[in-house]
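The next part holds the structures, each set out as structure tokens.
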Structure 1
Amino acid sequence: MVKATLMDIVRQHKHEHCDKYAVDEMAAERGVTVLRLPPYQCELNPIELIWAQVKEYVARNNKTFKMKDIKKLFEERLNEVTAEKCSSCVAHIIKEEDKMFILDHMIDSVSNKFIINLLTVTVMILYLMTMNKKM
């Protein structure tokens, strides 16, 4: 099933399972739409790329293992995060989404063929079993 189909199903049924969130209402009052990331999909979350860079910087430069020094390193690296770096992370995520979309179609195509072939084999086996019983 492709993302668009899933989204249609979600739109049809989400009112049955979800209440409105306060943040959505606050955003709507300001003409803003909140977009949520899929849970447990860190590879689709641009902030995870920034966070990885910050953690790597702290780990590489941490010489004392004292909390005040770790905090200083954290703030140093965080201050180096620019709008350009954020845009680059978002662009990377979009490329990853595109790859996943292509893979999703490939998997659907292969699994549909497999299911159809499995169904055909099952029907043939059932047919042969019935023929053997008649003999």
Structure 2
Amino acid sequence: MSGEDTAPAPRRRRERSAQESLGAIVLGFEVVVVFLGALVIFGLHTLSPAQALIGGGAVIVLMLIAVALLRYRVGYWIGWLVQLVVVASGFLVGMLFIVGAIFTAIWAYAMITGARLDRRGAEHRAGSTDPDPTHKENE
């Protein structure tokens, strides 16, 4: 034996896109709101307890699946489906239309802004067309 440790190098984490990160943040916060919304539906006796809690749980599971799949396009489509379901829950309790509209707007903003940031990052990694790396736009 030589006295050197030959421990394997730590595995490098996959780099997440801005759109993926922002989508996960929005859905993460929305999980809490959907849970509380299911409790409101349960408490107001809009649906039976089983329907309210199982339905809310199903939407939460769908949201967690979307978060896990955000590295693929299908994750974004599931995220949009979740937004539709949350808005549609307003038919059970009217105030949930407002909650659904707010989260749909946040989701749309996160998707648009994340895609823009990802495009800028890709352009930056591809290399600048400016031959002078010290050039600053605001000078």
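Throughout, read-outs are computed from the coordinates displayed, never taken from laboratory work. Please read these numbers as outputs of a predicted model, since none were measured by experiment. Cβ atoms are built from the backbone, for glycine too; each structure is taken alone.
If you rank structures 1, 2 by distance in nm of label points 7 Å out along Cα→Cβ at positions 48 and 104, which sits at the top with the largest value? It would help to have the intermediate numbers written out before the result.
Working: 1: 1.6; 2: 3.0.
Structure 2 comes out on top.
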With mean count of other Cβ atoms within 10 Å over residues 32-39 derived as 17.1, matching label from 1, 2: 2
If percent of Cα pairs over 25 Å apart computes to 60, which of 1, 2 did it come from? 1
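For structures 1, 2, which has the highest computed value of mean count of other Cβ atoms within 10 Å over residues 24-31?
Numbers: 1: 10.0; 2: 18.8.
For this comparison of mean count of other Cβ atoms within 10 Å over residues 24-31, the top structure is 2.
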Here helix-only ellipticity at 222 nm (-39500 (n - 2.57) for each DSSP H run of 4 or more, over all residues; to 500) was calculated and came to -26500; which of the structures 1, 2 was it taken from? 1
Entry that produces 3.9 once distance in nm of label points 7 Å out along Cα→Cβ at positions 8 and 80 is calculated, selected from 1, 2: 2
